[in-house]
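So, here come the structures, one by one.
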Structure I
Amino acid sequence: MDVAKGASVVATNGGEMRPLLGRETLRRNGIPTILIPTTSGSGTEVTQAAVVYVPEEETKKSIWDPRATAHAAIVDPELAMSMPPRLTAETGLDALVHAIEGHTSRGATPLSRLYTLEAIRLIGAYLARAYRDGKDREAREAMARAAALAGIGMSNAGLGAIHALALALDPRGLTHCQSVAVMAPWVVRFNAQQDEGLFAQVAEALTGESHAGGCQGAGAALQGQLLRLWESVGVSPYLRDYGIMKEDLDPLAAKAYQVGQRLLPTNIREVTQGEVEAIFSQAYGP
């Protein structure tokens, strides 16, 4: 779908992709596109981003422009019914990260949070069901809807440090879904110190239960919820399980801080390179 979006706008804006990378670089609408997702994850069928890998820079970049939005999206959960459990889990966690980052972004609004909060609620209730039984139509429909809602919410609000730090992992053999999933529990704990009340809202939506401590300790509670959800769908939150060695951590952190600068401004909390190093160390695992 990203290829289709990229081809659509490249065709009407000069014929080359690289000059268009960045925010609001397009002068003309692209060729009308109709996007039909076959997973419940990226939500790109409803976002204004067309993401590509730039080999010479060993990172992903995007065209981020309203003109890159598809003309229409057809979200049919029947097309996701054949996804195997692992793909169901990883794409579902990708959608959850979009929703959490969109909900807590500095660019979030009351309107965008209507989309992201509902996406979080749906994923918390239905991802494990879809993982256990891929023919569960109710769960598949809920996950398809959640991915689209998360895409709309984060496309309007922006992302943050989870995606920024994950950019350094994509060239190391991890899928994008794995990269964001492994960073999410540790970045969430870090970010929650900025606004515990907001993260308590996320925690309540994810499980349907109010955090017993109110706002206090919401970051730790949400991190625990995420770790339990990851375990229930067989996705590791530890870098060591993806072939990353301890000696890789500092170079990865430095790379993440460098390539993630375009996403860090909308993160709810400012992040220093030293803090990025600490997050990578936590994500490595016990």
Structure II
Amino acid sequence: MQIWLHRVIRNVGDFQKESRDGRYIRFGVREHAMAGICNGMAAYGMIVPYCATFQVFWGYAWGSVRLSALSKFPVLYIGTHDSIDLGEDGPTHQPVEVVQLMRSTPNMLCVRPADGEETAGAYCVFMENRTRPTGIVLSRSGAPHLENTSRDKVSKGAYVLTEDQGFTVILAGSGQEVGLCFEAKKLLNAKGVKVRVVSFPCWELFAEQPASYQKSVYPNGVFRVYVEACSTSFGLKEHGDLVICMEGFGASAPGGTLKKEFGFTADNIAAKTLKALGK
């Protein structure tokens, strides 16, 4: 499961029967065992374990992942190729529901960063939370650095990236969809709509913030649009007056084609927002 990640890690040897000084274990296609072994290392102590695979394959490992949460083991679960971006591999490899499964699990954090800066913040969140596991959900395709993202503010769960004075609409989301919100803001500005953009990397951490902070970032009474290429099955519709998300499973086509087909474009976000506003 971790072979792909080994390519970008330097000076880390493999742990082998004949070489016990290595720090890297090639688990192979053994997701449940991989997570279970990491639980064992966390329980033993003196080791900070992580494991990684495609986000969809946490379904195979879920018994062990769930055990991390109920046992208060601080294991880091890295899941890549989130949502519909995997394209041609089809809906079996497009984990539209797995983020929601992690979010709904007690004593677990799920962080879906928007860019490299927020990814650094996600690792900080993991290191700061020593009695619960953390899942970091990463995209398949490139995620350009966005204006005003902050590794420190990831620990707040959500925060304001940019806003127009006198804004009347909030565009919010997580992961790559935050970049789409930036693009949609420009389109809405051209139509005279003033917008705030909010990054929402971690619902659980945001829910733990004081009510005053929550209201300052994502207040009721302002038209809120939440954008995320994840399932509506849990919680999404509570996060916005208009929600643009996955209503079912994906399809088999290039990732860019799927994003357009399922409405994850700046043009669609702007058009749906304008329609909801009656403009």
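Since every read-out is calculated from the coordinates, none of them should be taken as a lab result. Quick caveat, the model's predicted, so the values are computed rather than measured. Cβ atoms are built from the backbone, for glycine too; each structure is taken alone.
Given 7, 29, 35, 20, 8, 2, 0 as the derived value for P(r) over Cα pairs in 10 Å bins from 0, in percent, which of the supplied structures I, II does it correspond to?
II
For mean count of other Cβ atoms within 10 Å over residues 127-134, which of the structures I, II scores highest?
Structure I gives the largest value of mean count of other Cβ atoms within 10 Å over residues 127-134 among I, II.
Work out which structure the value 0.70 belongs to, where FRET efficiency 1/(1 + (r/R0)^6) of positions 47 and 247 (r between Cβ atoms, R0 = 41 Å, to 0.05) was derived from one of I, II.
It traces back to I.
Can you spot which of I, II the value -16500 was calculated from, given it is helix-only ellipticity at 222 nm (-39500 (n - 2.57) for each DSSP H run of 4 or more, over all residues; to 500)?
I
Assuming 1.4 is distance in nm of label points 7 Å out along Cα→Cβ at positions 183 and 271 as calculated from a single structure, say which of I, II it is.
II
Which structure, out of I, II, was mean count of other Cβ atoms within 10 Å over residues 39-46 derived from, given a value of 25.4?
I
Figure out for me which of the structures I, II the number 2.3 belongs to, where distance in nm of label points 7 Å out along Cα→Cβ at positions 111 and 167 was derived from the coordinates.
Working through the options, I get structure II.
For which of I, II does mean count of other Cβ atoms within 10 Å over residues 55-62, calculated from the coordinates, equal 21.2?
This value belongs to structure II.
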